[in-house]
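Colleague: Take a look at the structures listed below.
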Structure I
């Protein structure tokens, strides 16, 4: 799957300013229109706070309007595209590699903050008050300054500030939250599942593997995963398989049969059937459409 370094090198055409997988960018209308190019297979979380202007975005077949004080939350694998955007649009976007995100302090809070809006509102955005938005904007500007600085402890500072941002976001979410169960053993189980599936999806596509590893029944695991993400275990596995296959088809010349084998499909035909169902076009057609078209 693509990392933040791929986004910077291939799309933004500049070097990644940090080595820790955490960065922050000021988003203008041009940059906002680039989000469709890698989101199908980029492995990161992102949080975009609108400071000025408006936009209409589509993600996972849903459409939402963005305006000042809205924060749009992106989780890995979500398909997103800017449909309309005003000329005065300006936002701050915090991005964190998926693997890094699961390792930072308060990782459980990242999961809660990232998935809660979709569960509560059927959207991946929150509309904040002026005070809440100003608080988060100040935090993002602080992160941006560290991202572009030569501070000798820049990476360590960014880890800490990422954690603080998540806590600030959770504080803002608190007035929307009705379900107080996004804490405790169940969120820990979901977090363990998310790490486990990220590490094992290439070889294991079945729910029983993950249930056995977590020492729970398949029914219980299904219920917990659905509660916290709104997605099934199969949805999560399929999402990762689609991201990895999209990456391999676009970034390598490996034969489709080899890609199918790497992803542990029974044969190339079953892989092609899966990809075509998920993507709407065959693997061969997708590869022929160009690396970042």
Structure II
């Protein structure tokens, strides 16, 4: 389990020590803070470590990061050296950036050796709203719909395969229970071996629609729930970035409770899931202030 994240010099301004063990529930922590304080950036940097994504470590300015786990500490160092321009040039100087990693005294300039072996034993999910990645509205809509519909078809196919094999009925029933908490508008979910998932409308003719005909928010919920229930493994770290971008306020009221149910379900299977959630929404936080870490407060106290 990831216990502490320490960051020095994020964007040359912010020093944070984020203690993920505080409060009663160490499995779920909620990071809040004003825009620009680094909520999303911190999640991205954690994911970059697990995904062995060197590019992001070069792109985001910081001086040191330390990730403290139960049995070891991984440190990442960034050094920026100014390159002086030609004396006759009016252009500003550039920077030379170097990255190095340290695991219990073992140092390397890339993720390999013991560090790679350690990271390969853990799995990290990063769930985010992809709509913010493309600026052009029409391009964003086309890309999102194509990607999401393809993913929805795969989910339906996987559920159909699980039903055919009959080896995870408990997981399917739990998945259906979780979907019911979100109360999809005038729809009832149907699960079978042929189609996997479809929905029946509460109209006079009881029209049946495929998962690709759902709203974008409904698709987003289904994809998240499927990945967390069926794709999670032991020791998972799950990071969720601003789910309020896709959800109606009524859904925000139940969202964290649903995440806790998933954690309990995993624990019953002997598997532990740690969740770090970044949000601006007090409605999503609910009364869980003991589980909340505010970057503005951490900066003032640090």
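Colleague: Distance in nm of label points 7 Å out along Cα→Cβ at positions 225 and 273 was computed and gave 2.1; which structure, I, II, did it come from? Could the numbers behind the result be given before it?
Modeller: Values: I: 2.1; II: 1.2.
Only one of I, II returns 2.1 for distance in nm of label points 7 Å out along Cα→Cβ at positions 225 and 273, namely I.
Colleague: For FRET efficiency 1/(1 + (r/R0)^6) of positions 169 and 265 (r between Cβ atoms, R0 = 30 Å, to 0.05), which of the structures I, II scores highest?
Modeller: Numbers: I: 0.20; II: 1.00.
By FRET efficiency 1/(1 + (r/R0)^6) of positions 169 and 265 (r between Cβ atoms, R0 = 30 Å, to 0.05), the leading structure of I, II is II.
Colleague: Suppose relative contact order in percent (Cα under 8 Å, 6 or more apart) works out to 24; of I, II, which structure was it derived from? Please list the in-between numbers first.
Modeller: Values: I: 17; II: 24.
So the calculation was done on II.
Colleague: Figure out for me which of the structures I, II the number 3.7 belongs to, where distance in nm of label points 7 Å out along Cα→Cβ at positions 25 and 201 was derived from the coordinates. Walk me through the numbers before you get to the answer.
Modeller: Values: I: 2.2; II: 3.7.
The correct label is II.
Colleague: Next up: One of I, II was used to compute Cα extents along the principal axes in Å, and the result was 78, 46, 38. Which label is that?
Modeller: Details: I: 54, 43, 40; II: 78, 46, 38.
Label of the source structure: II.
Colleague: With helix-only ellipticity at 222 nm (-39500 (n - 2.57) for each DSSP H run of 4 or more, over all residues; to 500) derived from the coordinates and found to be -15000, which of I, II does the value describe? Intermediate values should be presented prior to the final figure.
Modeller: Values: I: -15000; II: -12000.
Comparing all candidates, it corresponds to I.
Here, each number is a calculation from the coordinates, and none is a lab measurement. Just so it is clear, the model here is predicted, and its values are computed rather than measured. Cβ atoms are built from the backbone, for glycine too; each structure is taken alone.
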